[in-house]
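K.L.:
Structures for review follow.
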Structure I
């Protein structure tokens, strides 16, 4: 038994039970036992690899996409360039390098990162040391100016609540201790769920629905800011247009493991309910688009060919494999979806 698991069991014994939301929050962000507070989590030496770590093309293309949106909104003289959950800073590093020659872009930008892990902040600070960066503890501290943000695999790590249908009523999923072990159970009383859930007829008896209060709150806040001040947002994550079923999963050493096996030592995520995000957003939104289609539309194949000119042998094969992994429907190309947020007074950005 690891120390994180010991702490979790003690916490549940003290409280009687923990919701799925409280369980995820503890496992991921607890200052002492949380996953992001401890060992390296990204890359070959970590537990999983995100798109920016696969190829520089990813961050470069997203950077140029943001710059194009900035140009189309008449080049605001000051704007916030924000990344939510920037990991090791790889995406932002590639983004900033790609946009260095966009006239006026770097002069106008104020780069901010929303990051809760102090350990990851140190990693980001080292990687981005040639740029002036500030870190945010909360979105309410955003400057009063246009906002251009990107959230890549951010929302899937926000804690979720899970509800199970039993007849016409709903019970919330909780974590309890039975015979000294962690097990999932359900609330002793029925729970109130959002109206859009109670009116759904596609959930069978015993079916599970997931709700992410934090994601809804963040999208509402950011979209209000964009509608009022201008800018654009890009959300890229795995998920679907609506929640259905238990999607909570744990990853360790690049493999799926039991969610309750190594709490605090494995990454916990859940599929993003993009439909819930869209309902919370007050500005315009694009169509929900598969990552592969979006990347192709903004030029990844053209960029891949340009980068391949001087590559040979293993380096070339790795480059080709990276392009395939990002775009092919059987890889990340279809599983991951892209959603853009933009003001009602501008046209839809390219790529959709």
Structure II
């Protein structure tokens, strides 16, 4: 029989770290395969051998897999064999997560049946370069968070000895040595000084690693046109520019629709309808947290650059919003406007134009 005679074979894949369970369904709803494979080279080869056998029987193979840490590897491996793979957006597909019969086999079957009906919401996977940049940025974020915890620990330690410390005292080796001297002046035991010394050494190591990672990030984006564009915006540095670029390298997929882009970032308000009443709630916070945080940081950077931005309508609107609605809402509103500016720049490929930030006063 030919492929056209047999039609589609939809395969749901419940993918885990050490194994994956599959269920293959034909257009008549008949289950042709239910099996489990290990996520090793041998396991993948065994599965591919079965898929190619079904292909020889005349079936056109389509696969569906949920977004997991190894979904990209699975997708690349299957597509290399010529199979169609759909990665499912789990946030928009609650059938599995809310199922009362939660087993790997049942999950795989659910994916297969919904794939056959073309009712699976597809997740978007970024390109390999963007994913590598995201991982490097994530590494930096983890290191930075660790330094904050260490500094807080030192603040607490010193306060316990009656010594109040400030963030500025951690900025250099010289200032950190002064902390050690403070302990000596207060005549605390050598064990106390030793504990502080170890903690300060850990802080030194972390900051050294952060510098290495930041150097690597700069190397990764040195020829990135999006990063170059974004850095023309006052208040944005390499890290935030790289973060935005890492999550927007495929900006064309939003088809020029800023509302879709804002929804992707998660800076749009949630909407609740009841009868004829429409209530706008807090922002959805859907989408990458790192991207949303980057826009907030850019907004804060603009607020601080008073000599440059004080006459911008963005900042004037922020001040008015802050007065009426509070600082938190004002910053989010400013972040959303910054996102609109960034979206326009990335779509047009044009650099930031400060003149557009000034509203003409009508006489």
Structure III
């Protein structure tokens, strides 16, 4: 037999052996990657498992909690192949807003949905709650879900060690009260509950009320006992928290839009696999978008429900609304003087309307 024929036969036998061993799983090297397989399979089961506790201060039937139950939890658990388990703690079960926010910062709680409680030290986050800045929900979504929204939350992780995932909606704030409010004079001597946030306190002092900061968990008792005459929150919160039982009126002031943020502890985030991170990020965006939709669409239903329970709604006259806007103008004068970026951001936000 010629040399060339022998060589060809040897090469053929060698290649056949390689193919046979490969088909039989020969090669321990194939199993050294932890058994990961394309498209999930056994690989998902080998990922480290984590429980994700998520805390917020809303009632169980509030759109925030509904979105978590109906979208975030099932999406995360399914898409992670069971490696992530979500536990939801509504209604300040893990502490009031500041307490659970601190829990996310120090890692005892993995995730939370606070309002802008951190704005005193993460200054640009305060912009989302500057008074009379947003026109409607479409305006809010254009701003927060675009470059301006990214800019507002850009410093949060570096300063506080929590990673923002998505903007969600608390809603446009209105005044619930134990009396009719239809002019600036009606604010005089009015005992107004606000969150313990400087911009809220300053705003309502400029509007002529006597401000009493309280945690949201203390509001019902404060209203019931007459410690406060009223509070300011979106009507979805008035309904879900049962405050209509101790309030008779709502002023549709729309004086401020309040956003919320899905946040996650940065160290916990960094302990997740890239696949788990993507699952949580995508689920947060989907859940927040659903919550925005629920909030926007629920207003008429919430109003009708409250009216059925004896709450009277008042729309401020154009004159009254302008008087409120004029009364808080010193806040903007102060912002523009204090922050060299403030006037530019306000102009860009207004241009998105």
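Coordinate-derived values only; no laboratory data. Note that the coordinates shown come from a computational prediction; the quantities given were computed from them, not determined experimentally. Cβ atoms are built from the backbone, for glycine too; each structure is taken alone.
K.L.:
For the read-out helix-only ellipticity at 222 nm (-39500 (n - 2.57) for each DSSP H run of 4 or more, over all residues; to 500), a value of -17500 was computed from one structure; give its label from I, II, III.
P.N.:
Clearly, the read-out refers to II.
K.L.:
If mean count of other Cβ atoms within 10 Å over residues 209-216 is calculated from each of I, II, III, which structure is the one that comes out at 14.8?
P.N.:
The value was obtained from structure II.
K.L.:
Okay, moving on. For Rg and Dmax of the Cα atoms in Å, for residues 49-192 alone, the calculated result is 27.2, 84, so let me know which of I, II, III that is.
P.N.:
II
K.L.:
Check the numbers for Rg/Rh (Cα atoms, Kirkwood Rh) across I, II, III and tell me which is largest.
P.N.:
Structure III comes out on top.
K.L.:
Here Cα extents along the principal axes in Å, for residues 121-320 alone was calculated and came to 55, 33, 33; which of the structures I, II, III was it taken from?
P.N.:
Label of the originating structure: III.
K.L.:
Using semi-axes √(5λ) of the Cα gyration tensor in Å, for residues 129-176 alone as the calculated read-out, with 39, 13, 11 as its value, let me know the right label among I, II, III.
P.N.:
Checking each candidate, the match is I.
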